[in-house]
Structure I
Amino acid sequence: MELVDTAIIGAGPAGSAAAELLARNGHSVALIDKATFPRDKFCGDGLTTLALRLLDEMGFDPRGVASWTPVDGATIRSPQGRQIDVPLPDSGGVYAAIVRRTDLDAALVDFAIDAGAYGHFGRAVTGLDVADDGVVVAMGDHTIRAHAIIAADGMWSPTRKLLGLQTPDYRGEWHAFRQYFTDVAPAAATKLWVWFEPDLLPGYMWSFPVGHGRANVGFGILRGGDVTTQDMKTLWPDLLGRPHIREVLGDSCVPEAPHRAWPIPARIDEATLTGPRTLFVGDAAAACDVLTGEGIGQALLTGRRAAQALIDSSGDFDLAAQRYERAVRSELVADHKLAKGLSRMLSSPKVAELSLRAVGSGDWTRRNFGRWMFEDYPRALIATPRRWKRGMFSGPGAYEN
């Protein structure tokens, strides 16, 4: 039987970020995933300022990762067709980038292994045996005994199921649809686009450049709206054929691979964050942004907070669980509640149009909306005085040096 301090189930950004921090602080770590890397993860591939700053804090430099594509802002189209250019600061550092998850996740796994984590890939967890002083993780005929588990195994978390903590019939708050295209027009190859189509609200459609004339193109819907998940496949050709979208993508673009769809969990205010000897992070904690569906920054944040709670608690798991829950509630819940309210408002085409007209009314509003949209600072920062500090609205981007 293999003995470790922490077993991390799931080697996406949340799991790898947790593994790296624990390993660099002298903890023995088993990083487990049923997949082998590189592997694809259905995603928009966007890195917000939050995600980039966390990667920078980790000492991970994605600038050498294939498909790394910084962006300096976004072009947004309102429900009535008003086009708004939203810039990001040019004062130093990177505030937003696109990188394919196939590339990013494999690089993060290597980063965690280089820090000292032990990799167990291509092996699914088949059982958990929890005791007062630890937990035994079974992967077929191989077993690992750990003091604690960090469950970073996604929305359908097998760990949560094995512990009997799953929510029956849960399907997530969002559902997204994505397809890669090659030979896109220069507009799509170099710029980030967001279309607030009236029939998708409060969802939206996007085109994100991923380098070499390629783009990640997709759309997301909030469950419970007029567009159902069953409608998405038939709606996709219609969206791609709309003149203003076709103009950006170009007539010569071709699909690189079939489209993919996936659910997005976004209810951090209701999620169970801890279980017996277990801390849930990333999608397993339903930590995605309910306004945009973004989840990489939240995955990195929860993974690192879970690891830090274990480091600071010196083997006291109950104390670690308390510290982790407190950190997540403090850093994410207020922002989630604000985003949830805004999402409800944006379901109205009229409200969405008026809001975007206000965004485009001047240089100051465009610039500051860009910083807010790309999570340069917490969404509800202005409403949470405990987080106020000097320069809170004007921080530099990541990788400034």
Structure II
Amino acid sequence: MGVAFVKKALIFALGAASITMVSYGMPMRAYAASAYPVRQDQIELNGQAQNHPYGLVANNTTYMPIWYVTEALKQIGIRNTWDGQTLSLLTPAGTKANLQNVNPGYGDMSIYIDGTLIQHVTGITALDPSSHQMTTYMPIWYVMQALNRMNLRSDWNGTIWDIWSTPLFGPAFNDFIKSRQSTVSVAVYDANNGQTYLSNPGLRFDTASIVKATIMADLLHQSKVSGQPLSSSELSLMVPMIEYSDNAAASALWNDAGGSAGIDNFLKLAGMDETTPGQNGYWGLTQTSVLDQVKLMRDYAYPNSLLSPAERAYGLHLMENVVSWERWGVSGGVASGATVALKNGWLPIGAAGWEINSIGYINGDGRNYTIAVLTRSNPSESYGINTVAGISRILWQEL
């Protein structure tokens, strides 16, 4: 993190043991006379050991004692209550929880954020080897998802769990957004912990030229499926479309991909359900969301079934070599030695101002993420570019 931000790490360093699960008179899953691995944990806050609870593993899932979890959350400023069945969390001041697209699932325990049910969870009751008392355990993965909705980052690698107290979209981000006329939506996928963070995700924007990354991905995928390489014509058009954002090349390749119908087929395969192709050849009027755009960049950046390693490398190479005068956007504030692959888009909408968009993949200095920043209502092109660059600078510092 940057020096202006304080990282509070909550670390679980795990040992190994085993425990016998016994039934307990509470409405949670209990395992009778079955041994599961138990590991003695060391909980540290800011590098200082706090206690040594026992965690357990069942069905390839790590469970932590709920009491220690609630105490740790309090230490990073999350007020919470636990009544034996429900964990209720309150978002820290200065942040706003993302409570959209909630699918609680099933389970006999519940997690609430700011009074909204976000997750049902199946817990375990077991005898704590340390206290010799019956203890409630909760899957740590669901706690991570709750923190995600509050834009609080946490890492879990199977033995260590880190939590940062500074939200990704925290005071610095919010103060900057309030100072701008731009309407902004942001998504970040952090490959270091596998989490996606969203700010104002419900909005839809015209893509402008960032759709060119979708056109390229579609044609690369078609090549992968057919087993035929891109034609010489397609190769000759791909470079100017991405590196110079050439519109004539984009129109030709849009048609090669099958137009709006062909692009729509690819969007379904890519799980980009919040994107609608522009009609009648107006590819720049494709409507999209930050979540879909960060998904697209993940397909370029990390192994997946849509694109082969060679196709991913080809696409990233072009986006890493965008001409210098178009390398603004999510490159803002990024360290000079980091890898930056990006595609930008800009579109004047008359009296409604400018739409300025930037998507990319950033890797370096301990960071590894994909990002999408979509904006509109910018009074000028340069104003929107400065908005995106300012957001990028803050998020680079916070990650």
Structure III
Amino acid sequence: MNLRSLVLCSDDKIIRVLRRVLSDLEISVEVCSDSDAAIRKLTRQRYEAVIVDCDDEALAARVLASVRSAPCNKRSIAVAMIDGQKAVRSAFTLGAHFVLYKPISAERARTSFRAARALMKCERRRNTRIAMQIPVTLTGEKGNGQKAPVTVDIGLGGLSLQLARRKRGSEPLRVRFTLPGTEHVIECAAEVAWEGSGSQTGIRFKDMLSDQQVFLKQWLARHSSEIEQEDPPASCRLTDLSVGGCYLEIAAPLPVRTLVMLTMKIAKLESCVEGLVRVMHPEHGMGLEFTRTTSQQRERLEKFIQVLGGSKDTQPELMVAPEGLDDDDESASKASSENEIDDPLLDLFRRSGDLTVENFRAELNKQRSVASAAQSVSA
């Protein structure tokens, strides 16, 4: 099933470039030259991407706002086409995830839309549900369990089920079930996401372990024709690394608040960490704050940093893959609370909103100079 995009643009030259690029990426294109028509479509049809020409900022703002307000398109990836880098902040303020600078070239558009497509697939996987009935055990904060013999459906982000007795929406829960046809038990924290009519309730998964996420994703892919094969991870260059985060140079950085999986290899050492995009500089790079930084993960990162420092002639191999957009503050606040350490790199990420790309890079260079001087003293 092709991914679908809606394009609001009246420039025939731009439309021709987008049609060619998006067709090559198996993304269908529906063009609107009128903002009212685009808004009507957004309220009635689902699109994985909405691409808006921001020549008229007021009209662009209306369309991008309607993307977020339309239930069927809340998780659509928004792309803003803008004139020059001065309009970047305005585009992100309007709700864009990616920006394309004019004049639109096929090469630059292809690079950006490859990254956007990977994220579009993630969001569609999160929305995909498979109808099935399996026993599920919910455990409340006090350890009291309730068996739900009938599940309605399951997806990557949660499941819906019939509950004989409703759980309080704010009560912390744990969910446990076995995927059909396997002996693999999924168990993680959970919360009530919504309550429907009758006894139907939606449960959202929380803090699921990485290996369980991978297993569930693979199981869903085998049992749903709507889930396409994942795009391969993107190669990037590491410029700065701490136990709390890193900065990566990449041609098409992912949007702020994207959850990612980063794989780092050097010599025979490999480290795989989850992160949250905190800083995004279009066509330059992005800053990640590591999430779930357990003591074991910190030890692995410290060892990786130590090996990296002793291998100055060897460049690490890095691959990054999106896991989806984080739309609430939970992951960000959790990452921040777990990374409450003296980490200049994370401090820079958190105040980056007031810095231009040039000023941000200058601050990074200062930190590197301080770190090099400290290493020289310790040596």
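Here are a few things to note about the model shown:
- Distance in nm of label points 7 Å out along Cα→Cβ at positions 114 and 298 - highest-scoring structure of I, II, III: III
- Set I, II, III, criterion relative contact order in percent (Cα under 8 Å, 6 or more apart): the highest-scoring structure is I.
- Given 34, 32, 18 for semi-axes √(5λ) of the Cα gyration tensor in Å, calculated: source structure among I, II, III: III
Each reported figure results from applying straightforward, stated rules to the coordinates on display, with no laboratory input. No experiment lies behind these values; they were computed from the predicted model shown. Cβ atoms are built from the backbone, for glycine too; each structure is taken alone.
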